[in-house]
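**Student:** These are the structures in question, set out in turn.
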Structure P
Amino acid sequence: MAAVLVVGLALVGGALILVALLGSVLTDQVCQDARDRAAQLAVAGGGSSSSTSEIVQVTDRSGRLVGGGTPLASPGSQCVSVEPPGHGEDFVFAAAKASSGDEVVVGRPLVDVLDSTRFVRRVLVIGVPLMMLVVGAVTWVVTGRMLAPVTAIRREVDEISATELHRRVPATRRDEIGRLGATMNRMLDRLQTTHEAQQRFVSDAAHELRSPIATIRQHAEVAAAHPERTTPEELAETVLAEDVRMQQLVDDLLLLASSGEQPAVLPHTPVDLDDLLITEARRLRSATGLAVVTSGVSGGQVLGDESALTRMIRNLTGNAARHARSEIRLGLAEAGDTVVLTVADDGPGIPPSERARVFDRFVRLDGARGRETGGAGLGLAIVAEIVRRHRGTVTIAGTSTLTVRLPSAAPS
């Protein structure tokens with residue numbers, strides 16, 4: 001509607017300018033005709049009589065009208081428009097000097113000019129509104145057809161709810177609207193993927209938390225129903241163990257949940273990974289009966305969060321300790337601008353078909369292992385997140401070697 005109004009105002013303004021220019025051009029043409037006729041009569045000696053389509057007057061040097069009477073106009077060098085007495089219309093007068101010194105004045109009527117401008121004005125009075133209607137109708141139809149796909153996209157998106165993220169908007173066109181639909185579909189793909197991941201995360205988290213809660217409740221109910229079958233110390237030990245396990249699971253969940261928020265600003269503190277590996281090796285030797293080989297550990301320093309890197313190493317070694325038969329091998333070396341950390345064990349290894357998902361959340365490859373021995377399946381997911389935050393990569397080499405590559409603190 002606004003576009004039609006703007007076009008209408010432009011048409012009205014153009015019509016007014018057209019009428020004014022037409023009148024001016026036709027009047028100038030009549031003026032030129034009168035000037036040419038006066039010059040012709042001046043050369044001929046000024047002899048001519050007036051008629052309905054032309055008025056001719058000759059004035060002498062003193063300005064008196066030859067033959068008597070009153071001069072109708074004194075145009076001089078310019079044309080003037082005057083309505084002579086006895087005529088119901090304007091005339092344009094022009095003058096020319098004769099060789100005798102007399103001045104010949106010729107007047108031509110403006111009736112044709114007025115008729116032409118009136119005709120054009122009538123045509124525009126009728127034509128401009130009709131043109132506005134045509135422009136409005138065409139604009140309505142064309143705009144409607146152009147915006148129909150956008151309207152379809154808007155309606156489809158408006159109807160998509162959280163339970164219908166599988167729906168997609170039409171994107172078959174090869175123009176900007178088609179590209180808009182394709183962009184909307186890619187956005188819906190990301191929303192669907194994120195929504196499904198959140199649903200799986202909440203479901204898995206609830207399932208993992210149910211186990212320690214159920215264990216605590218079971219022991220509490222047995223202690224309440226049969227006090228003679230358990231002691232307060234045994235009950236307290238069970239509750240404390242499950243509470244620690246639940247606390248660790250909650251901490252892991254909070255760490256992974258924070259990875260979806262804005263990127264954390266890591267401290268640029270130099271961290272000696274070799275010191276962290278040696279410390280972790282001592283802990284493993286005292287806590288397990290496994291042989292921990294550190295002969296492959298050399299110097300390696302990175303920039304980052306020491307506590308997060310310590311947790312990364314502990315999760316890697318903890319995963320190796322659960323699978324190793326008798327030995328864990330730790331390695332650290334610098335390769336150009338990268339520090340390479342490796343953790344290997346002599347266990348059964350990771351099948352090639354499972355390597356793509358071992359870093360996903362709540363993944364346990366050995367279905368026979370329970371939560372007490374296998375954990376919640378968050379250890380390697382946390383490793384991958386910590387490595388990502390430190391702008392590094394983690395991969396699986398061979399069948400049972402996890403390799404972490406981090407930027408060196410002192411690049412060459």
Structure Q
Amino acid sequence: MLNARIRKAFAPTDEADSRPNEEVPSPVGDEASARGDHKVSARDDDRRPARKDGRASGRFVLDVDFNAPPGVTILFGASGAGKTQTLKAIAGLVRPDEGFIAVDGQALFDSSRGVNTPVNRRRVGYVFQNLALFPHMTALENVEFAVGNLPRRERRARARALLERFKVGHTARRRPRAVSGGEAQRVALARALAGEPRLLLLDEPLSALDEAIKLDIIADLKELNRRLRLPILYVTHSRDEALTLGERALVLERGRVVAEGEPHEVFGAPVKASVARLTGVENIFEGEVLSRSEDAGTMLVELHGGAEARGACRVEVPLGRAREGERVCVAVSSGDILLATEEPRGLSARNILAGRVARVEQRAEQTLIHVESGVTWAASVTRQSLREMKIETGKAVWLAFKTYSCRILDS
């Protein structure tokens with residue numbers, strides 16, 4: 001169990017996640033047995049303090065509150081949200097202004113008692129975004145450095161075993177510049193585990209890798225998680241990584257946790273508009289409630305496409321607390337919208353909109369069809385559907401989605 005309450009104010013130039021990570025050794029140590037049922041909870045204060053005039057100052061204050069049980073907890077958010085600084089505070093690379101951090105009841109930091117355990121004694125494994133492998137050491141020496149206070153022969157044997165476990169034993173005598181990106185990533189993971197950590201911190205470990213290597217390392221991380229069951233805090237900007245690896249997700253915004261829960265809940269049903277945008281919901285519109293039907297359990301809302309858009313369209317959404325004439329924010333995932341080249345009939349979907357294709361956007365994992373229908377909607381289709389339906393700019397299409405595919409968000 002890791003418990004933490006952390007408050008740390010940063011100057012504007014130090015704002016969270018805005019700088020490259022320092023070239024420092026991965027803070028690993030002689031971790032307790034990974035078989036233990038360790039649980040992580042962290043409280044970090046990350047808000048901009050108010051000035052005398054009531055407005056936020058230029059400082060950034062870390063202010064998060066979360067629990068991370070054994071398994072992978074995703075830290076998700078835009079750059080500058082405080083994700084990296086959260087990891088650094090837990091690892092001991094950033095000293096909080098005040099607070100408390102403890103692992104299994106042992107205080108690592110306690111401002112009230114003057115406790116601040118050195119990094120190399122915190123028994124935390126850390127993989128930096130830039131890996132921070134020592135360039136003058138071989139892969140074997142990088143891992144051996146983190147093993148701890150063992151006789152030389154035992155340190156070397158453990159380091160070799162870890163390199164083999166991560167399928168990079170052949171790199172043992174090579175320096176970082178002589179290995180591929182995927183190999184360097186595996187060496188960094190091996191080094192982070194060299195001290196048998198009871199907590200592992202991974203800061204965007206796959207961001208610089210191509211898709212095939214990512215999938216391979218994700219499989220390794222899932223196996224690692226199954227075997228060790230230690231708390232793993234995993235920073236990523238990738239929704240796919242979060243859904244594939246995460247057992248729990250935290251969304252950070254301006255230094256605060258604004259959403260948490262199981263990934264499919266956090267990403268599939270966001271409550272706040274800001275969280276919906278962060279987690280990749282493509283259709284988010286402001287609108288006005290035109291009418292309410294208590295019997296049907298629905299509201300009719302007129303949506304507007306924003307300051308630059310002159311159009312509007314009307315959709316049926318679930319009945320909410322908003323009254324007629326009030327403003328609401330409505331979100332619809334692109335995956336919840338059916339696209340048709342003929343007007344759909346006999347569907348249970350209550351929202352059927354006619355429109356024209358404005359553009360086709362190819363993404364790595366999907367194709368987004370942007371359709372003008374009062375406002376601009378985005379619907380996702382497979383490449384095969386794109387070919388079979390002969391979708392192209394200017395083509396007349398219909399959109400269909402259910403009332404309960406529309407979510408009313410907190411603005």
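**Student:** For structures P, Q, calculate relative contact order in percent (Cα under 8 Å, 6 or more apart) and state which one comes out highest.
**Tutor:** Greatest value across P, Q: structure Q.
**Student:** Upon calculation of helix-only ellipticity at 222 nm (-39500 (n - 2.57) for each DSSP H run of 4 or more, over all residues; to 500) from the atomic coordinates, which of the structures P, Q produces -6000?
**Tutor:** Answer by label: Q.
**Student:** Out of P, Q, which structure matches 0.95 when FRET efficiency 1/(1 + (r/R0)^6) of positions 236 and 284 (r between Cβ atoms, R0 = 35 Å, to 0.05) is calculated?
**Tutor:** Source structure for this number: Q.
**Student:** Follow-up question, since we're still on this one. Which of the displayed structures (P, Q) returns the greatest value of Rg/Rh (Cα atoms, Kirkwood Rh), for residues 332-387 alone on calculation?
**Tutor:** Of structures P, Q, the maximum of Rg/Rh (Cα atoms, Kirkwood Rh), for residues 332-387 alone occurs in P.
**Student:** To test your reading of the models, identify which of P, Q gives 1.05 for Rg/Rh (Cα atoms, Kirkwood Rh) when calculated.
**Tutor:** That value comes from structure Q.
**Student:** To continue, here is another question. Thinking only about Rg/Rh (Cα atoms, Kirkwood Rh), for residues 92-291 alone, which of P, Q has the largest value?
**Tutor:** Largest calculated value belongs to P.
**Student:** Quick check for you: by distance in nm of label points 7 Å out along Cα→Cβ at positions 212 and 324, which of P, Q is greatest?
**Tutor:** Q
Any read-out appearing in this document is the output of simple, stated calculations on the displayed coordinates, not a laboratory observation. Everything numeric in this text was worked out from a predicted model, so none of it was measured. Cβ atoms are built from the backbone, for glycine too; each structure is taken alone.
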